Structure formats: structure tokens, C-alpha cells
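Chemist: I've put the structures underneath this note.
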Structure I
Amino acid sequence: MKATFFVVADVAQHYPGMIESIVDEGHEIACHGLHHSCKIDPKTKKPLIDQVTFERQTRLAKNNLEKIARAPVIGYRAPNALISGWMIDSLENLGFHYDSSVSVNSLYNKTDSNLKGVSSHRYHPKLHSLEPSNEFRKIVEFPFAYYSAGIKIPSSGGPMLRFLGSNIVLKGLKQSLHRGDSVFYFHPIDISKEIFPKIGKRRPFYWLIKGEIIEKRIKKILNSLINKGVLIKPLCDQETAKI
């Protein structure tokens, strides 16, 4: 099974050999920002940096990753999945072909849009927005998966894999595949057995469940979807070919 690795560029510069190994194994490298910092305020969704600064930092991140990976970097995921319509416009201007940051669910909204009409299927966003457009653009959004059970439960992985377990996540992934596309992800720290530094005092239980138990959950999910896994790039190429 092949995967897309969303990499923070300053981490890649410290560990270039790791990126080279990922590429040599046939996986895709995508961009997770120059630093792992929010670009919009988590509460107000107002910009924390201006668009010029965002484009300058993201261009640098893209260039640095491409130098190490020795391949084009065409995908982006916003740190903490906090994404805005103006950021999508900038990503398109910078030559990115897809973003995968939007999460439609009933628990939270990490965007500045109401996400009306967004499901879990890939789509072209409207200009200055994250809502679907009937017009083709050079950039495609691949939203996160969700499990529909009266309410929409986020089920792409990450924190939900730790808090809810593998069964609900797997149900959501399969539901989303039936609707069109499905995105499953996890962080390296999710399966780390090291003791996490006490730096998140406001969220003391956030990383309590990790390590071997999460690794088992990931393996269960991957084994259930073993023939379903693909890189995002070829799916994006399908959309680009329609333009």
C-alpha cells in the first residue's frame, strides 16, 4: 500500500534522509507548511498572517520539499487542518494541484466557510471560498471522511482514531468510499511509544492514548482497506485531465 506523506518543510530540512527514503519506497511527498503553525485563528477564523506572507512561506516550503524529494510537490494540508478560502486561492497561484484540509462534521468547523454542499467527495472550490463550484479550477479539494449516523462524525483518523477507536473510523471510511472518496491519516506520534513531553497543559489527556494500541487500530483499518489505498496525486490527475 502506498501513501501520501504531508511533511512540514523545516522538519524535512533537518531530516532529509527520511524524506529520500519515503520517496524511494514509492510514496508521495506533499506539503504541510513551512512550520506547523496556524494560518487562521482557531476561534474567529480570522487570518493570523497576511496572504503575501502565506504565499512567501508556502512557496519556500514547496521549493525546499521539491529539492529534497527530487519530485514536484503538488499537494497541501494545512497545519491543524485550519483552512480558508483565500488560502486555497494562494495554493492555486503557487502551483498546487490539490488540498486536503476540509473536514465536514457536526462537531466542529475549522474553516471560514459554512461548507454547504461539501460531502467527502473531491471537488473544485469556489473562488475565495471552500464551498463547491460548478466551474473547473486548477486545484481540487479532497475532504476528510465522516460517519453519518444522524450526525456527521469525523472519521478520517488522527485524534478520532485515538478517542473513538477503529470501528467507527472504519465505518466512516467505508461510508465515504461509497459516497466517492475517503481520506485516512495518522501522525507519527500516534504510534510512538515514547513519553510525550508535558507541553500541552491545557490538553493533558490529548495524547494519553497512543503507541501500540493505535498501531493495532491502524493495522486493522489498513487490512480492511488493503485494496483501496492509492496516492492522492493520480486521483488529482484525473480531475486535471477534465479541464
Structure II
Amino acid sequence: MSLSEEYRRQLKWRDWETAFDHCPISKGQRVLDLGCGPGDLSKILVQRGAVVTGIDSNKQLLEIARNNCPEASFLEMNLNSMQVEAHSYDGIWCSFSAAYFTNFKDTFFSWQKALNTKSWACFTEIDDLFGHIPLSKKSQDRLVEFYNQSFFAGRYDFRSGHKIESTLRDCGFKVTTKLLKDKELSFDGPATQEVLTAWAERLNRMQSLKLFFGNDFDAFKEELLKCLSEVNHNSNCKVFCSVGIRN
């Protein structure tokens, strides 16, 4: 399954309706969709009246996005060094991309320069991806170590979700945050077979996780998938939707 196909499969598990209803989009607003991927959410932004510019660094996903949502504009750029017109956008939409910037406060300080004085920013992000029980204490301890390694190596912040609200406040935004339901990432009870398959594919893609666990990777993968399939499974993983408004 290609990355774009996997993204589209995941759409049905995300509570996007709540996220979009939480976001103050109005007709005619110029909106940046940062980390737009195949453009599925850009399309919803357009349907809600926004004039959308999607930005991503993946050329193949952008080709799909242009076919998927011809009403939007799409640009190939690295989000860490993107160049867009200053003070010319009304909103920033960013879903599941902020965690890739472990220096997110500095990154957002740069991104917000694209916004005008009366604007908004909406971030949907995960917190504690592997926060599922029952997992052995050994696995939980190793995951904390993996989280820290990923953060300090500048690869990914597995605790990003709960930090975004304070970053927006520090940049002068009035913020409201909601927790989103998610049938794949943040759920209790046993996962469906389709969700288990998606998790297995996610784990197989995570090369840094494989390198970290080494010869123990297969055993960890088996343990996590078993955990997700248990009747008594509980999730500490959260999906945050934080909206900051600047008047």
C-alpha cells in the first residue's frame, strides 16, 4: 500500500468533523495547509470556503494533491525553510506535521510571519503514540528511552500534542484545545483487524524504531499488536486539536 493510500485509509478513523468545526474558517480566507500530503484535507478546507495553498516536501504526494484538489495551489517546499509572502494569510492548518519539528516553538515563530494581524492557526497532533496498556514495564521503559532519543536527535517529538497550546499562547494567540476521538490512535478495547493491519504496517515503516529495538523489534511488535487486540486495552495516547486566534 502506498503512503497516499495509507493516508486515505486513515481518514475514516480521524474525527475531522470536530477538528474542522473547531477551526474558525470563513469564506474567502487565504489558508496555508502545511504538510498537506495528498490534499484530502486541503479539499475539505476548499469546500468550507477557503482559498488554499498546500505545502509539502513530497513531490509524489503533491502530484496526487493537484489532481485531488485542483481548486487549491500546491507548492513543494521544506517546512523548515518555506518562503511565502509575509502577513498575507488568514489561517494556518497543520495536521500531524508539527511533531516532526522538535524545535517547534522556533518553527512556528517563523511560520506565523505568513499570517496577518487578525488570523488563526489550527494544529491537530498526537501525543504519546505508543501509550497503550497492557504493555510490559520493560517495553514502556524502552519506549520512553526511544521517545527521548528521537527528540534529542531532532527526528520527532512523541510528546508534541500537549505542547502546542503553550507555544501558541507564547506567540500571542488565544487558544482553545479539544481532544479528538480516534479509532486507530486513541481508543479503548480491542482494535479491529483493519486497525491492527494499519499498526503493523506503521511499525514496519518505522526504521528508527527497528534500529532502536534491534533483535528485539519483532518481539516488541508482537507484544504491541497483542496489547491493541486485548479486551482490556486502554490508550493513554491523545489526539489534540489546538486552535489559536489572534485579533
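Where a number appears in this text, it was derived from the coordinates with a stated rule and is not lab data. Everything numeric in this text was worked out from a predicted model, so none of it was measured. Cβ atoms are built from the backbone, for glycine too; each structure is taken alone.
Chemist: Consider the structures I, II: one of them gives 1.02 for Cα Rg over 2.2 N^0.38 Å as calculated from the coordinates. Say which.
Modeler: It must be structure II, since only it matches.
Chemist: Quick check for you: by mean count of other Cβ atoms within 10 Å over residues 2-9, which of I, II is greatest?
Modeler: Largest one: structure I.
Chemist: A value of 21 was computed for relative contact order in percent (Cα under 8 Å, 6 or more apart); which of I, II is the source structure?
Modeler: It must be structure II, since only it matches.
Chemist: Okay, next question. Where is distance in nm of label points 7 Å out along Cα→Cβ at positions 34 and 194 largest, in which of I, II?
Modeler: Largest value of distance in nm of label points 7 Å out along Cα→Cβ at positions 34 and 194: II.
Chemist: In addition: Of the structures I, II, report the one carrying the highest value of FRET efficiency 1/(1 + (r/R0)^6) of positions 130 and 226 (r between Cβ atoms, R0 = 30 Å, to 0.05).
Modeler: When FRET efficiency 1/(1 + (r/R0)^6) of positions 130 and 226 (r between Cβ atoms, R0 = 30 Å, to 0.05) is calculated for I, II, structure II comes out on top.
Chemist: Please compute distance in nm of label points 7 Å out along Cα→Cβ at positions 18 and 218 for structures I, II and give me the label with the greatest value.
Modeler: The structure with the largest value is II.
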